[in-house]
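Q: Several structures are given next for inspection.
Read the figures in this text as sums done on the coordinates, not as results from a lab. Remember, it's a predicted structure, so these values are computed and weren't measured experimentally. Cβ atoms are built from the backbone, for glycine too; each structure is taken alone.
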Structure 1
Amino acid sequence: MRRKWGEPMIEHIRIPPDRIGSLIGVNGSVKEFIEENCEVELEIDSENGSVRLESKGEPFKALRASDIVKAISHGFSPQNASKILEDDELIFTIIDLSHLSGSPKELARIKGRIIGKDGSTRELMEELTESKISVYGETVAVIGYPEKVKLVEGAIDMLIDGAPHGNVYSYLEKKRLEEKSKMEL
């Protein structure tokens, strides 16, 4: 059934049980922040991880709230997830890795390549693309500007395909330098 103009947007989102505490926050602080800043009401069922999101204001703000809830459910801290509110141009996307591996060991290897030793690869990708990246479960989630998210996706594809880390870093650095030279024109 289609929503009529003026009716509140209602969305149901399921989040992993271990992310419920992050979504609620200390004394409900994260939930309250999302509700106030996005003009929504969140009903969180701690038993099954079901979140009911209902808009109380602008539909765009409710969509941003939905992205924040999903970002937290995919491993982002509430602080990083709320960066979505800093600029209307920022997007949130999820890269599903589940189809890439036949075994948990293979998935762990792929995630390890994306994260790097002590998180170094993920951190460098974040720095070179001005994005935020979370590797959680069978997904990689990204918050950033559309053109930067495409760079992250390209770098992750390279890592999945077995490219040496140095080649991936060179690719990202080259793209960053190209962007800088375009801006100087």
Structure 2
Amino acid sequence: MYLISKIEDTVRIPPSRFEEPLKDVAVETINETYVGKIDKKLGLMVTVKEIVDIGVGKVIMGDGAAYHDVVFTALFFKPELHEIVEGEVIEITEFGAFVRFGPMDGLVHVSQVTDDYINYDGKRGALIGKESKKTLEEGNKVRARVVALSLKGKSSKETKIGLTMRQPGLGRFEWIEKEKRKKKK
């Protein structure tokens, strides 16, 4: 889920950037510092939306930079437990499929792909259902549910998100459409 939050912080503006528009430099500096970082309550910071207020700069002895108190709004992405997400399979391994949804990745373990027994085809880079013959490959679009969530660490690389596709209405989009057509008949 995406959310917008108001944040207060102090931004350091180096002397070499004093001639540039203050808001532009502040946005760039905040983005360089925080984008891709995780806050446990807010989630992953995606970008600064706007600068609401910039205070008067203060110079600290021994440092020629100006320090400004800033109030800004930022866009965050925070997956919630049991949330349904749509994404793209970015990698297939023998233990499951990695799915990118929004700016984060989650893992659908082989036991959570379908109710069928799953075989891994290394040459093809696919997970294949033994009886149903359903296949899952890189680039497939899927719908999944978040079943495990750990936003520990400071970046999205350190998060662990477990997904399932074993419930009705979940899975590869082609599987979902096939089930809908089957029910109509």
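Q: Tell me which of 1, 2 gives 0.85 when you compute FRET efficiency 1/(1 + (r/R0)^6) of positions 34 and 162 (r between Cβ atoms, R0 = 35 Å, to 0.05).
A: Comparing all candidates, it corresponds to 2.
Q: Identify the structure, out of 1, 2, from whose coordinates helix-only ellipticity at 222 nm (-39500 (n - 2.57) for each DSSP H run of 4 or more, over all residues; to 500) was calculated to give -15000.
A: This value belongs to structure 1.
Q: Match the computed value 5.6 of distance in nm of label points 7 Å out along Cα→Cβ at positions 10 and 122 to one of the structures 1, 2, and report its label.
A: 2
Q: For Kirkwood radius over Cα pairs in Å, which of 1, 2 scores largest?
A: Comparing 1, 2 by Kirkwood radius over Cα pairs in Å, the maximum is at 2.
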